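There are structures below to look over.
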Structure P
Amino acid sequence: MKWGVLIFPGTWSHQDFAHVFQDVLEVEWGYLWHKETSVAGYDCLILPGGFAHGDYLRCGAIARFSPIMDAVVRFAREGGPVMGSCNGFQILCEAGLLPGALLRNDSLQYRCRWVHIRTERCDTPFTRTVPPGQVLKIPISHGEGRYYASPETLAGLRSNGQIVFRYGTPDGQITDEANPNGSLENIAGICNEGRNVLGLMPHPERASETLLGSEDGRLLFEGLLAGALPR
């Protein structure tokens, strides 16, 4: 399985993903510059965190029009696994691959800290080995991570089982105090209806080694590797 890590002007978490893939998981990977037009040869795509194109207009709004995104959309609609973390989640929403939007944190402050997220679904390629209810310790680093969607969209996410992660306490309680940015229903991550596109605000690549304080983020990569999706 070969992992493709996208880079936009202003992306800055790509090297963290590259380190995890090359030095921790020891899997095949490569960078994809935003001006490329093909993702041929890659089995999974990663949209990392950062500030793509400076996040002018709104987060991910300009990156959505990068040439590479047409290929990403085709890849996803053909069933290819795609993960967007932080800014990558924002870009996936702007591109229409995930519903809703990420707004300014309710504190109006940038939040960089460890959080706990409760796993709600194990029927995605990335969470297939994570039991429902398992709590993961993963860091966040964002100023615009407050998930928002219309009541109709939220109802659809609930009924379709598309809410994958919720912010909670270390023992899995979903509380207002555990919500770091004011996301509706404590949502930390969602998937598309096909379940092959995952967006989350926390950074799993920064929680893939004991040295960093947690290996929980590594579970999302190992889940996909364990059940490599035939396409």
Structure Q
Amino acid sequence: MAQTVNNPIAVMKRYELKYLLNAEQTAYLKQRLEGRMQVDQFGLTSIASLYYDTPDYRLIRASLEKPEYKEKIRLRSYGLATEDSPVFLELKRKADGIVYKRRVQSTIPQVERFFDEPDEAVPVGQISRELQTFRDFYRELTPACLIIYDRTAYFEPDGDLRLTIDANPRYRIEDLTLEKSMDGIPLLPEGWTILELKVQDAMPLWMAEILSAGKIYKSSFSKYGEAYRQLLKASA
């Protein structure tokens, strides 16, 4: 069942740091977070992100070249979606290490019309205009890959640090819909997770010390990028 998200944030600007954790490191981190960070109100949540790309995968190929500036567009649902449940069309850009995310709430039928009909728009406003400009620039954007994972999000009660731990990341390139299932092909070995730290400025010293003690090191891992690599390897 799709999850209801109240007052979704439409514009985000922050640093996002990623780490790959094995099962032991994940258990260690969760233990060390006790008393410092709290799980948010949603607890463990299955998230599905449908990435749009050109027929020749122009967006993800450019992203894997690690340029100073890159951008993606995706449709996200919290839990399995229905035609009437809220979904979020997101434009995600990264420049000079800073992530900028802009999104609008919509429905699956409206988003499908947005990509299929040149004159169709998502809700009116500045973000809507940015989405239309992106769509019109790349043209021929179609569903390319569905990324799914089970996320636990944490927040720092007296600070601005946020972090997420994504378990069982998986993907599929068939049945590219948010309405059918949350099944997919594993992206990582069993038990591995993806940690993302989301900060406005610098990472707190106490968090840096936890990561260092656990031998947890920064990675440039991309879920969509890894799925694309696996597709290339399978077709070689």
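A compact table of results
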{"item": "Origin of the derived value -8000 (helix-only ellipticity at 222 nm (-39500 (n - 2.57) for each DSSP H run of 4 or more, over all residues; to 500); candidates P, Q)", "result": "Q"}
{"item": "Label whose coordinates, when log10 I(q)/I(0) by the Debye sum over Cα atoms at q = 0.11, 0.17, 0.18 Å⁻¹ is calculated, return -0.58, -1.45, -1.61 (choices P, Q)", "result": "Q"}
{"item": "Ranking P, Q by distance in nm of label points 7 Å out along Cα→Cβ at positions 73 and 161, the structure that comes out highest", "result": "Q"}
{"item": "Identity of the structure behind 29 (criterion: relative contact order in percent (Cα under 8 Å, 6 or more apart), calculated), options P, Q", "result": "Q"}
{"item": "With percent of Cα pairs over 16 Å apart, for residues 65-152 alone derived as 65, matching label from P, Q", "result": "P"}
{"item": "Mean count of other Cβ atoms within 10 Å over residues 97-104 - structure with the largest value, from P, Q", "result": "P"}
{"item": "Value 0.35, calculated as FRET efficiency 1/(1 + (r/R0)^6) of positions 17 and 105 (r between Cβ atoms, R0 = 25 Å, to 0.05), assigned to which of P, Q", "result": "Q"}
{"item": "Comparison of P, Q - label where Rg/Rh (Cα atoms, Kirkwood Rh), for residues 81-208 alone is highest", "result": "Q"}
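Each value in this text was obtained by applying a stated rule to the coordinates, not by laboratory testing. Model, not experiment: these values are computed from the prediction. Cβ atoms are built from the backbone, for glycine too; each structure is taken alone.
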